[in-house]
Structure I
Amino acid sequence: MRFELRYSFQHSPDRVLELIASRAFLDAYAVGSRDEHVFLEGGLREGIPFRRYRVVSASRLPAPIARVIGMERFFYELEETFDAVRRQSTWHIIPPKLADRVYIVGTSHYSPGDTPDRCDRRTEVEVRITFPIEMIGTQIEKLIAQEIRGSYEQESAFASRLLAGAG
């Protein structure tokens, strides 16, 4: 399953990416997020800024799916890289279980909006779950897509509030 998310911000693309890529943003976001976010590591890898953190979803999975995948809530590690020159971030999810059956990646592009003080973020997401029973894989893909959409909504609203306070 592929889908796209779009959000606009009241600051330049460079400022929005700088904010979202910062450790301070992740730490502040974690305090008010419905999900748990724990920073694991970050820095430069081959000259490219990256961070890795663990996410534990606040939402419980439906019982039949929880039995199949062996967890009551989605939890995973997310590794993200940031490219200020290309104005993009790329991430992938590293699941603790069923890694051979789960492929979840995303790329966000930060581009100028309709005025110099606006930024449009377009995020392309791919979620691919393979299970012997296709219907279960499709249901899990839909749940993960819903989680990603909700997380991006919450993160975008939080970033907008911080940017508004930044002046």
Structure II
Amino acid sequence: MEGLENLPAKSNFIIVANHASFLDPLLIMAAVPRQINCITSKRLYGIVWIKWFFEMAGAIPSGNSSEKAVNLLLKGKNVGLFPEGGVSHDGKLREFRRGAALLAMKTGRPIVPCVIFGAYEALPRQARFPNFLPVKVKIGKPIYILKEFSDVIEDVLLQHGLFKVRNAVKELLIAG
């Protein structure tokens, strides 16, 4: 674990990370000493024991999750998401969806970039059982995106926020 000092001390936040393995949400929740309400695939809620775990962990099912995430952020809770929209097939960083930028613009909360090293090797997408290999979580400095007070947020602003977030995660990956 590296970078805990980068977590905002006086504010809740949105944590975003690369998504190379199904282990990623667990690794984030274990590494960060504050509760993280992760947005997770609603397909997984069909599996009883996984649904039970997600409910206990305060996870938010994807699909219309934006309003729930905004409400949690406005209530002082932390939200975690993987803006690639799913687990990578090859462990490489994919394009980001705009959800993190949208949440930041709607709530004014900082985005905390995070990367997970070794999770793909520990549990690749097609694997049935994990390999017991070392993993590392690295937290970057928060990104502040101006809150938009309009109900409609211009696509250009969302794209700019999205670009900032993806570049921050990419830079953390490159820096190792």
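Only the coordinates and a few stated rules stand behind these numbers; no lab work does. Quantities reported herein were computed from a predicted structural model and do not represent experimental measurements. Cβ atoms are built from the backbone, for glycine too; each structure is taken alone.
Listed values, structure above:
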{"item": "Origin of the value 10, 38, 35, 15, 3, 0, where P(r) over Cα pairs in 10 Å bins from 0, in percent was derived from one of I, II", "result": "I"}
{"item": "Distance in nm of label points 7 Å out along Cα→Cβ at positions 30 and 142 - highest-scoring structure of I, II", "result": "I"}
{"item": "Among I, II, which structure scores highest (criterion: relative contact order in percent (Cα under 8 Å, 6 or more apart))", "result": "II"}
{"item": "Origin of the value 20.0, where mean count of other Cβ atoms within 10 Å over residues 94-101 was derived from one of I, II", "result": "II"}
{"item": "Read-out distance in nm of label points 7 Å out along Cα→Cβ at positions 70 and 86, computed value 3.4, structure in I, II", "result": "I"}
